[in-house]
Each structure stands twice: as structure tokens, then as C-alpha cells.
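Next come the structures, one after another.
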Structure I
Amino acid sequence: GNNPGLDAQSVVVFKQGTAINIKTPGAVMSSVAIYDTRGRQVYQRSGINAPETVISGLQVEQQVLILEIATEKGSVSKRIVF
């Protein structure tokens, strides 16, 4: 069948208070890993199995974070200023 990969532009990541909202319209998220700019992993969650999730309780100071978002259609990296 025709399976276009994940459209990175459609993935939405936004901060709401101290939480990070992630939405992957049209694709089911499997896992999310978050890294700081030094490449240290500061968060990981698998088994999400949903097109959206909220990550809260991150213990990080204000900085740029890199989110690696894996879905059934492929993975995408997003940067966010936390």
C-alpha cells in the first residue's frame, strides 16, 4: 500500500506551563526521548500508542531541549525552548 512517511511539519510540540504537549496528527506515537543540547537524555517514555501526549514534571532549568519523537510512520526531531 501507499504509506507516506511522517510529515515532520504536522508534528506539534508546545510548552504549556511546565508541561510539554506533543501531537502527531495522523500517526500513532510509540515513544518520546528528550535530550539537552549536550546530548544527555533527560526523559524517556515508551508505549505511548496515541497521537498525543503530555509530558510533565521535567526537572530541567531553562534551556533548549531536543525531542526525538518516534511514530509508526517514522521518527522526527523537534527543538523546544523549555
Structure II
Amino acid sequence: MPATTGASHGFAAFATLLIGTMFSKFVWELLPPLAELSLLVIGTLRQLGLAVPASRQFAGTIVVMVGLSFLWGILYHVSRH
């Protein structure tokens, strides 16, 4: 079972990275509060000393990636049980 779980996690990470990058500009047009929240979190992480990029595109990508990862986790959990 670990091989299928690892493959699922790997595919999910790769898919969210690609889709998050492609749809990052739409986050700023459709969901500006989420994008601003993402920039706020990134700013806080930078104040703590982490070297995180603080661009608008990166912030939009993070919003899409977190949303897709959450959805993928729910669907994976429901399909297993």
C-alpha cells in the first residue's frame, strides 16, 4: 500500500504545482482577499527569517496549491473509505 500512497502524493504535488502556476493570475482577479491574505502570511514568514518570495504571482500560486491540495486530500480520503 505505501507505493500507491506515495504515487498519489507525488502526483498530487506535481499537479498542484502545475495548475497553481497556471491559474495564479486568476486568483488576483477573482479572489483578491485570498491573494492578499496569502501575501500577509508570506510577509509574516519573511519577518520570521524564512526566505520566501513575496511576489504577487507566487502568492496566487500558493492560494491555488493549498486549495487543490485540500480538495485532493478530501477526495482521496473519501475514495479510500
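No value in this document is a laboratory result; all are computed from the given coordinates. Just so we're clear, the structure is a prediction, and the values are computed from it rather than from any experiment. Cβ atoms are built from the backbone, for glycine too; each structure is taken alone.
Points to keep in mind about this one:
- Entry that produces 1.24 once Cα Rg over 2.2 N^0.38 Å is calculated, selected from I, II: II
- Of the structures I, II, the one that 40 was derived from, the read-out being relative contact order in percent (Cα under 8 Å, 6 or more apart): II
- Here distance in nm of label points 7 Å out along Cα→Cβ at positions 25 and 57 was derived from just one of the structures I, II, and that gives 3.1; the source is I.
- Which of I, II yields -28500 [helix-only ellipticity at 222 nm (-39500 (n - 2.57) for each DSSP H run of 4 or more, over all residues; to 500), calculated]: II
- Structures I, II were compared on mean count of other Cβ atoms within 10 Å over residues 33-40, and the highest value belongs to II.
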